Structure I
């Protein structure tokens, strides 16, 4: 079983992140991050690499494009036991990303404000987060994915014991991902269906 060597952390809910990141760093795990999450980890005195440095491509379009890059998704989705995948990764300089800790833009919290505009709602539809989560969950055989800070202790416990999480744990965490992304998309769809396209200023 390969060991966790690299983690990508990108969070809206940053609760407990300093302790989690410190434990990962103490285990020799390289940490990649974005924006405010990277800043919070740095403020805690923990070494972190910006995803833009890792990919060689800057965040752009007002933050709409941060992690949508082959070096991120190739690093997540490649099957470690697949020799063809490993050959392609070597050819293109892709490095494994073994652990993902991501939660999503707070869409429901945003639209709970009665003054929330359609434009504001749209900007709070997360794209990169669900994409990373689904990729990680699909490749649970090789990647640990965390959407709930309550899972930090178990993940850390297993990594400390063996260098990685168990396949059973990775599967359970992957199942959580698809539950979350399903609920997230349902909330977006339900809110958008209520928009009065004839009366909304967005369409004028």
Structure II
């Protein structure tokens, strides 16, 4: 990952808001592939590299979620959030896409990468503001994302609870802070495709 020149400005905002972790939900059945392949890949990068996603939380091939990603040119981005209680995790569980969810803790260092984008709500939602600048990052409603759940807000503010960090292509294992906590051995040299 290549840090942007103004990465310290992003770091200051994170520190002011006491943000020390980002989160990505997945199914326990996906962990072995994440570890074996050296990190989290976007669904499109998985497709292009022949990496099987046993339980895609985002819906899988032909799903509305993947179609919306294509529409907005976001298929090569791994999405991470500021909340452990992501509403979409519960949607994925209710729809049977995932059955045994795990929350991966992501190092906020991924925010500083020059190719990372920021969305003030779910990136494919109508009206979402998505971009790669400090000004785009500042559009995130930091007070909202720090709440325990989105029900604490009125209907107009609830979508901002789902602000996203979109990391281009992959999040290497070294940025997944709790990857060693799931009982799956971590190779000293995971393969990177």
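State the single structure among I, II that was used to calculate relative contact order in percent (Cα under 8 Å, 6 or more apart), giving 32. Label of the originating structure: II.
The value 1.8 for distance in nm of label points 7 Å out along Cα→Cβ at positions 26 and 98 was derived from one model only; which of I, II is it?
The correct label is I.
Here the criterion is distance in nm of label points 7 Å out along Cα→Cβ at positions 50 and 154, and among I, II the highest value is seen for II.
Structures I, II were shown, and semi-axes √(5λ) of the Cα gyration tensor in Å at 31, 18, 17 was computed from I. Of structures I, II, which gives -15000 when helix-only ellipticity at 222 nm (-39500 (n - 2.57) for each DSSP H run of 4 or more, over all residues; to 500) is computed from the coordinates? Source structure: I.
The numbers here are math on the coordinates, done by the rules we state, and not lab data. Quick caveat, the model's predicted, so the values are computed rather than measured. Cβ atoms are built from the backbone, for glycine too; each structure is taken alone.
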